[in-house]
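Several structures are given next for inspection.
Readers should treat all values here as calculations from the given coordinates under stated rules, not as data from a laboratory. What you see is a predicted model, and the numbers here were worked out from it, not measured in a lab. Cβ atoms are built from the backbone, for glycine too; each structure is taken alone.
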Structure I
Amino acid sequence: MLLRSRDLGEDAAQIFVKSNRQWRISSLAESEANAFRRGKALMNLWICAHAGYLINVAGQGETRKKSIQSLGEELARAEELELEALVVHCGSRGDLGSQEARKRAVAGFIEALERSGTIRIPLALENSAGQGSALAQDIGEWGELVAGLPHARGAACLDTAHAFAAGHDLTRAEGRDQLIREVKEKIGWDRVKVLHVNDSKSACGSHVDRHEHLGRGKIGAASLRSFLRNPALRGIPRIGELPPGEKEDRDNLKFLRSCG
């Protein structure tokens, strides 16, 4: 990842610290960890990690137990590698009521932080598209989850495609301004540690999470640029989670750089 970031001229990146679709975390040789930390420092590269996709601390039974354990392990690995944050999905409520699911999620996040033995790495909760019974499609609910974590460790990650699919119409100035205002009021932009900048294959309000290359989706180039140029977002690292392709990667980076 460090070599590729250097080749592409990146100054921010996101990694997985384990397989994103397995519970098990493999061992990490100290020599590899040292080499990673040295390379990251030499490149002055901002790096976060994304937690595994199986994690659902709002779940029940064995799923919740494994989720808390896995998240704790990933927090420990992220801190060991001196990363800036660990991004995690807020989970799904299943057949639980929203209030009960939020309580379970917050308790699970706190337990994972305690189990991890970490003291620094922020846990950045990500907003959702609202697909199925996913938590955090509503900015108020997302903010309540972030506020439930210890202030020094609780953070947020805003995904543009998720916000759009959840019903925030970023193609309209009113929709962009409303999202900026709601995040400020219910979370605080100072707690948003990273932006996932993705265009959307899905329509606004569809609750379908499908990412598209920047400027090629339903949000569009002009709307994404206008949103990203808002002063409230200045200085927040920007990560694209987009379909693979060498040319497309370079085009997406060029787009991000054009947004100021």
Structure II
Amino acid sequence: MKFMTRLSVAMALSVTCAMSAYAAPQPDALIKNKSIEARVFLDDGIKADAVLAADCLAEGKKWLDKNAREAAASRKQDPQYFKDGGWDFERKYAIRSVVADRYVSVLRSDYMDTHGAHPNSDVNTILWDKTDGKRISIRPFFTETADNGQTMKAMAKAVIASLKIEKKKRDTSDTATDEWFKELAPSLLKIGAVTLASSTEPGKSSGLTFHYPPYAVGPYAEGQYVAFVPWEMLKPYLTPEGTRIFGGARPKDEEEPQ
């Protein structure tokens, strides 16, 4: 009986370990040595598009290599700093929306632990044109996107208004100040990382979402922010293609949890 009990326990542990190994996602790229463990993950939607997957993976591998070199140099300079282990880095690519079966918004999330006061994180975005097989910007959807032009001024104003609403929801209105928003200039390169928001209308986008990592528009403790700009606010500035792809409302399940 004791033998059978031990056998049952051993079998249960074996099954549990096998299930854990099966459940744990495997990185699509990995560097692991005494200086760093750095990983890149692509979600299943990205893997289903070979061209997009290759593009993201190539970028991810460059990021791994860069940080591995920096970690090795830091360890050589100060080995004691690595006595408890190497740096820990992770990058994830995930599809946020697909609009008109053509425009794919990808969220790129980074985690970085270099043994500082706390780990850091970053967020950026990719807008992918499936038809042309390349990265694009939101320029094709607007009649003009010049720095300090009418479109960008309207967009920046709407972004700040949305961030103030989000800060009110979090009871952090005291940081909804010009000082924290001063970097959000009416320029495509300075307004924030953008994605096309999903819509209640199939194949459409309900507007633009702008993604900000900690420190970008508030103290580290406030974490990341996402600003939402409904397409109706930008309607006067849309090109025919913009008019074609925008419509509907933002689904409740895409709104950011607080």
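Where does the value -10500 come from, among I, II, when helix-only ellipticity at 222 nm (-39500 (n - 2.57) for each DSSP H run of 4 or more, over all residues; to 500) is the thing being computed?
On the way: I: -13000; II: -10500.
Comparing all candidates, it corresponds to II.
Hey, P(r) over Cα pairs in 10 Å bins from 0, in percent derived from one of I, II reads 7, 31, 37, 21, 3, 0; which structure?
I
When FRET efficiency 1/(1 + (r/R0)^6) of positions 106 and 242 (r between Cβ atoms, R0 = 35 Å, to 0.05) is compared over structures I, II, which one is greatest? Spell out each step's value before the answer.
Working: I: 0.70; II: 0.95.
That would be structure II.
Give the label, chosen from I, II, of the structure having the highest value of mean count of other Cβ atoms within 10 Å over residues 50-57.
Working: I: 22.4; II: 17.1.
Largest one: structure I.
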